[in-house]
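What follows draws every value from the coordinates through simple rules; no lab data is involved. Model, not experiment: these values are computed from the prediction. Cβ atoms are built from the backbone, for glycine too; each structure is taken alone.
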Structure I
Amino acid sequence: MNNFLGIEFGSTRIKAVVIDENYAPVCSSDYTWKSSFENGIWTYDINEAITGLKTVLSKLECKENIKSIGISGMMHGYLAFDKEWNLLVPFRTWQNTITAPAAAKLTELFNFNVPQRWSIAHLYQAVLNGEEHINKIAHITTLAGYMHYLLTGVNAVGIGEASGIFPIDSENLCYNKDMISKLDKLLEKYNLSWKAEDVLPSVLLAGDNAGYLTEKGSKLVDGLLPCGITFAPPEGDAGTGMTATNAVAEKTGNISAGTSIFSMVVLNKPLKNVYEEIDIVTTPTGKDVALVHCNNCTNDINAWVSVLKETAALFGAEPSSDELYTKLYEQSLNGDTDCGGVLVCNYMAGEGITHFDSGVPMVARAQNANFTLANLFRSMIYSTMSTLKLGMDILAQEEVEIDSLTGHGGLFKTEGVGARYMAAACNAPIAVMKTAGEGGPYGMALLAAYASQRNGETLEEFLLNRVFENTDCTILNPQKDDIDGFNRYIEQYKQLLKVEETATKVL
């Protein structure tokens with residue numbers, strides 16, 4: 001029996017997942033790592049990435065019969081190399097907010113939103129800064145792209161990953177040529193030794209053969225995998241998340257809600273306008289996707305649950321964390337649909353969509369508020385998705401069609417609560433799969449299987465007919481009372497952000 005391996009270089013873990021021919025996970029392993037802040041830059045040690053890769057492979061209990069492999073990683077960021085693939089500057093991750101002038105200029109030049117974390121914004125900012133390394137550049141890529149190159153010798157990325165490097169022409173399935181030309185013209189005065197497209201990795205589609213594990217690549221991982229295994233195109237965590245939740249078809253999407261929260265909706269027509277709140281990326285097959293990304297989600301709730309657990313301990317009660325979360329989430333259903341005048345801002349960090357560089361979590365309530373545990377906790381849950389709703393409301397104004405959104409992450413764990421509120425926030429059905437799989441690396445393993453077994457099927461057909469055909473899931477449709485209540489809440493929440501602005505200056 002053939003197996004398929006997905007490896008993801010995430011922000012807190014490097015994780016490997018093996019699936020079988022029935023697309024079910026059979027084993028997994030992980031390695032914990034974290035970024036460091038060095039000389040004003042958030043970075044990861046590339047040597048540790050290699051160490052982590054070897055560690056997860058060594059811990060896998062089922063490395064036999066691997067037919068195809070896929071590498072995934074945090075999207076965006078900046079890895080710059082010379083002709084011999086020597087790293088020119090430390091890896092600059094998506095976490096950095098050091099490219100504002102470049103991002104603003106490129107957004108204006110392209111009439112297309114280029115966020116600060118995109119690779120091209122990092123490259124242009126390095127040019128604007130006059131950094132010493134810029135004339136030595138021969139290649140720039142992402143973390144997934146570089147790890148793929150080390151193992152295969154192929155300098156290419158999947159189109160979804162490429163869409164976080166430089167804007168994509170979704171009709172011709174390549175980098176946008178007009179924008180490339182505009183950038184080259186902009187760069188002429190710097191007399192650089194390269195043109196923009198020359199330094200970018202090649203673009204591949206899901207299902208393409210992206211090379212084989214070379215002898216050099218096998219040695220890099222201490223022979224833990226044999227030479228000759230085929231590789232799928234490396235993808236970003238957005239593309240693997242879409243794949244893992246069967247959300248790659250037009251008018252579908254997914255919402256990932258944990259420490260951060262983001263939604264991705266596959267568009268069936270282009271947006272009419274450009275919005276700095278909305279990123280346009282692509283599926284692994286090149287369909288345009290509207291991405292709304294928010295930095296803050298469940299961290300504030302987690303802090304409150306910890307305090308409430310301490311309170312219970314004063315009375316000799318020791319509920320498990322899972323039990324406590326479940327009871328509090330379920331209790332929130334007894335609250336008012338607009339939370340009865342109780343408001344929560346969950347910002348523990350800055351938030352780009354609402355233009356905050358830092359955050360201060362807080363609770364506020366009107367003098368006549370119905371201040372109950374149910375309303376407090378319902379407001380806490382609402383706050384996790386309120387900033388996302390501001391972005392989703394833009395898509396609603398654009399008349400973006402959404403048939404369904406698949407929710408995954410801790411916010412959806414308690415059945416019938418988080419998904420119900422999210423359905424109201426987005427005014428769209430929310431599906432929650434009974435088996436959440438293994439997230440991003442599971443999605444990458446599915447893309448590896450698709451590259452090996454597609455037999456002329458589209459990725460949508462492959463996922464729908466083979467992988468998720470019998471998957472059990474719960475679908476919650478938006479309820480009018482919840483929609484009306486959330487809309488009243490969000491209007492108060494917008495006013496609360498004025499208080500939040502003052503709080504960030506005081507605390």
Structure II
Amino acid sequence: MSETRMRIAVVGGGPGGLFLATLLRRADPGFAVTVFERNRADDTFGFGVVFSDRTLAGIHAADPVVREALARHGRHWDDIEVRLKGERIRCGGNGMAAIARRTLLALLQDRAHEAGAELRFEHEVELDDLDGYDLVVAADGTGSRIRERLAERLRPSVHTAAAKFIWFGTDYMFDGLTFVHERSPHGVFAVHGYPISADVSTFIVETDEASWRAAGLDGFDDDAPPGRSDLVSKAYLEELFAGQIDGRRLLVNNSRWGNFRTRRTERWWTREPRPVALLGDAAHTAHFSVGSGTKMAMEDAVALSSALCAHPGDLGEALAAYQDAAQPSVDAIQDSARPSLSWWEHFGRYHDAFEPWQFAFHFLSRSITDARLARRAPGFVRATHAAWRARHGAEPLDSPLRVNGHELPGRLVNGEPPGTIRLRAPSDEAGLPAARELLASAVAAGAGLVAVHGGTSLNRMLLTEEARLVYGVPSLLVDHELDTDRAVTAVLSGRADLVAR
């Protein structure tokens with residue numbers, strides 16, 4: 001029997017916490033690991049977990065449990081389907097797989113138990129309950145009590161999205177990741193749907209707050225204890241999407257509306273008042289449309305286990321190395337997730353403004369360029385360019401445009417045409433309301449073309465879109481670092497009418 005070298009408490013029995021327990025025990029039997037989970041072993045909220053083929057290499061190298069689980073119990077697909085206004089558009093090259101969360105958790109529980117970790121279910125613990133442990137790992141989710149207890153030291157921040165979402169399952173079987181959009185009398189509602197087993201699909205619905213209130217879906221008691229579901233919203237959405245899911249049922253599991261919260265934490269660990277490390281959603285979140293929450297938590301587990309093994313006897317060095325190793329990937333995912341989350345905050349506008357082919361391209365290019373998308377899905381991109389040529393007679397940057405009585409021969413311009421009003425985009429999103437007021441004033445003053453410059457890429461795009469889609473005024477995207485690929489993407493997607501470098 002090995003000598004105990006370190007006692008580690010993992011608070012939270014989700015995928016990240018369980019994976020960490022397994023990795024630690026397999027790396028060094030001197031790690032005595034106890035997982036505390038407040039729910040029962042077979043309790044789980046939510047329905048499915050999605051993984052991208054391109055992002056699983058590190059997890060597979062650490063332990064093949066996810067690969068084996070997906071092979072035995074998961075569903076795999078290559079195409080993304082967008083359904084809009086009676087059309088179904090498919091885009092290949094998006095290898096993904098999903099598995100029921102309950103199934104994945106059961107397999108991870110078995111793996112951790114076999115590795116020698118102690119699993120204590122129905123044990124809700126606070127930091128003060130964990131005296132005697134050399135390290136506490138807070139894997140207790142986005143509402144982490146431990147993180148909030150140590151907020152002054154860890155310096156967390158949160159950004160709350162404007163869109164509303166609710167999580168269901170359905171016994172209708174999607175054949176891959178499918179995005180469905182329907183306009184009700186109250187507004188536009190959208191679904192993220194994907195299969196997670198042989199007989200169940202995940203069914204996430206999003207809408208804007210005005211549509212949610214107009215539909216009368218704001219009556220559920222948000223203070224109701226976990227486990228209760230919003231059955232009024234279930235009935236409304238079953239009827240709205242009946243034609244898309246062949247009249248099948250929606251399935252509930254703690255299904256209630258919320259607003260997605262993007263969490264960041266400046267410091268993922270502390271030594272005072274005792275050693276604590278954050279893991280997964282307790283430290284960071286990224287919008288579910290990029291499908292990375294479970295992946296990030298499990299990659300955190302790989303990084304933390306490796307750091308603890310690489311720095312025996314120096315916990316401070318180990319925890320610093322953990323954050324240094326894991327944070328760059330998380331930052332990149334969060335940065336790419338922000339344009340995706342923003343898309344879902346404005347999708348009703350795009351639903352009404354775009355034809356299905358352009359809507360699909362706008363959606364799928366929200367964090368990828370035309371050329372990169374073409375390498376992944378050449379047929380989809382060829383069809384999109386063909387649809388543009390059929391409408392405009394030339395490729396995007398070569399298509400003429402009449403602005404302020406002047407015929408411009410193409411969409412890539414040098415300088416600014418006569419009658420242009422310049423608008424500086426803000427450097428952060430807190431400045432968007434003021435920028436939108438300036439845009440409204442420019443339009444009221446008779447602007448024939450709005451040129452948006454400065455600020456961040458996302459804020460520039462949001463303002464050029466608002467000019468052309470809300471006010472019907474042509475917009476010019478000014479970006480001195482814009483290459484041809486990104487210029488084509490901006491015009492072909494309908495984010496801007498003109499571009500200037």
Structure III
Amino acid sequence: MTSTKKVLAIAIDAAEPDLIEKWMNEGYLKNLASLRSLGSFGRLYSTADWLAGSVWPTFYTGTLPGEHGFYHYLQWKSDKMDYERPNPEWFSAVPFWRRLGNSVKVIAVDVPLTFPPTTFNGIEISGWASHDRIYPASSFPKEKINWVIKNFGSPPISEEVGGLQGINDLLNLKEELITANQKETELFETLINNEEWDLSLCCFSSTHRGGHKFWDVTNIADGYSDEQKLLFKNSLRDIYISADEAVGKILTRVNDNTTVLVFSLHGMGVNTTLAEKLLPQMISKILHVQKKSNNGSYLKKIRNVIPMEWRSNFKKRLPLRLQDKMTAYWRMGGTNWSATKAFGLLADLQGYIRINLNGREKDGVIEPGEEYDQLCNKLINGLKTFKDTDTLEPVVQSVERTDRLFKEGKGFKNLPDLLVKWKFKPVTHYKKIVSSEYGEIEMPMPGFNFDGRSGNHRPEGFLLAAGENIKSNSIFEKKHIVDLAPTILQLLGIPIPKEYDGKVLKDILTK
């Protein structure tokens with residue numbers, strides 16, 4: 001069966017629905033506002049509620065994290081007791097458009113957190129203008145990436161710099177992100193103008209990086225003038241406007257019979273995470289882990305006095321394999337696994353805890369069943385005792401066992417055991433946290449976002465849909481991002497795989 005319909009899907013990555021609605025209403029996002037009047041608009045729940053990095057694999061596999069198991073660019077591999085970058089041999093996370101055979105001709109550009117493209121019926125550019133670039137830029141056909149670089153330049157979004165940055169560096173980043181939108185628009189326009197397609201997908205990542213870096217001034221390293229402050233204040237809006245302009249240009253290139261979907265899979269808000277710096281210390285205190293003095297700890301002390309932005313700039317110049325080895329070493333190097341019951345995993349927002357489970361981890365020490373349950377309960381109850389020393393409010397909103405959130409599928413064993421959701425409070429407002437049972441922990445750099453991100457993720461995304469099969473000028477109640485893939489297949493007249501967790505968004509369709 002060959003599709004006779006066309007679907008255009010444009011992602012504005014991590015665009016916050018509150019800002020989209022505000023700036024549409026204020027006239028800044030004219031093209032999105034026009035689409036809203038023509039079609040259907042609403043918010044989307046997402047798996048970012050518990051696993052911030054899981055949204056793209058959830059979208060493109062049509063399954064939930066218990067099935068695909070993919071939630072971070074560097075994940076724990078229990079048979080090696082080490083971190084490893086996800087790859088196709090380890091994860092069965094194949095985007096739906098690569099599974100369609102000859103039934104649909106596809107153009108896909110920069111869909112985040114995908115593995116390098118393999119043979120399929122279409123053209124795919126991966127990792128060229130992406131914030132979440134899990135692998136170097138690549139393509140199918142293989143030589144197409146050379147054509148992209150020759151005609152549109154090298155990847156236009158640089159690797160993210162961690163830690164505090166100077167105001168001029170951040171303002172230069174804003175210009176970089178706007179230019180990236182323009183270059184990606186040119187690339188995508190060229191492809192959809194000159195190639196045959198039934199489904200075309202494109203993701204603009206500027207809003208994702210921009211949301212992390214321009215949410216507020218708490219990631220700026222030094223002083224700034226009033227003029228610089230105003231430029232910074234308007235930077236995120238300017239980035240959203242450039243994404244809106246990109247959408248407008250692309251829409252002029254498609255026919256009236258094309259169904260258009262514009263969406264984000266999660267949003268952005270003030271940074272609330274205590275995961276990287278504080279959670280490992282909280283776990284150690286709850287489990288009464290004594291730190292040892294050894295060469296590894298000396299190296300880590302030296303590392304900790306080097307500003308994060310210096311380390312980040314150095315690390316991004318290394319090959320990916322060495323970058324990953326450095327990250328893994330600084331996090332877990334020298335761990336005595338025979339004495340380790342649980343440990344914090346790499347995380348961007350929520351806190352992730354892995355139990356050193358016998359039979360799953362190569363060096364596991366905790367037995368499944370009662371011992372596992374008791375340890376989980378000890379950690380859950382212990383984390384809830386930590387409070388802000390100024391307000392005495394808990395710093396943890398909730399802690400959940402993963403096996404009570406997601407059904408067990410192929411990728412379930414790759415997930416953390418416990419997921420920690422922090423209280424909705426800017427991390428910059430903390431000076432110290434304290435537990436009546438486990439003592440105090442000092443905040444690094446109170447008043448600043450030491451990781452360099454003033455913004456971090458929220459679980460809501462949005463969908464704007466328009467076309468002859470879409471209800472006009474309508475609003476739908478919240479649906480889930482896992483429903484997008486089956487809806488796209490439905491619009492193309494393609495059968496929906498039985499293993500999908502999502503359902504067709506019938507509320508937006510005319511029939």
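Could you figure out which one of I, II, III the value 1.00 for FRET efficiency 1/(1 + (r/R0)^6) of positions 244 and 468 (r between Cβ atoms, R0 = 25 Å, to 0.05) was computed from? Working through the options, I get structure I. Could you tell me which structure in I, II, III was used to calculate Kirkwood radius over Cα pairs in Å, for residues 252-443 alone as 19.1? Structure of origin is III.
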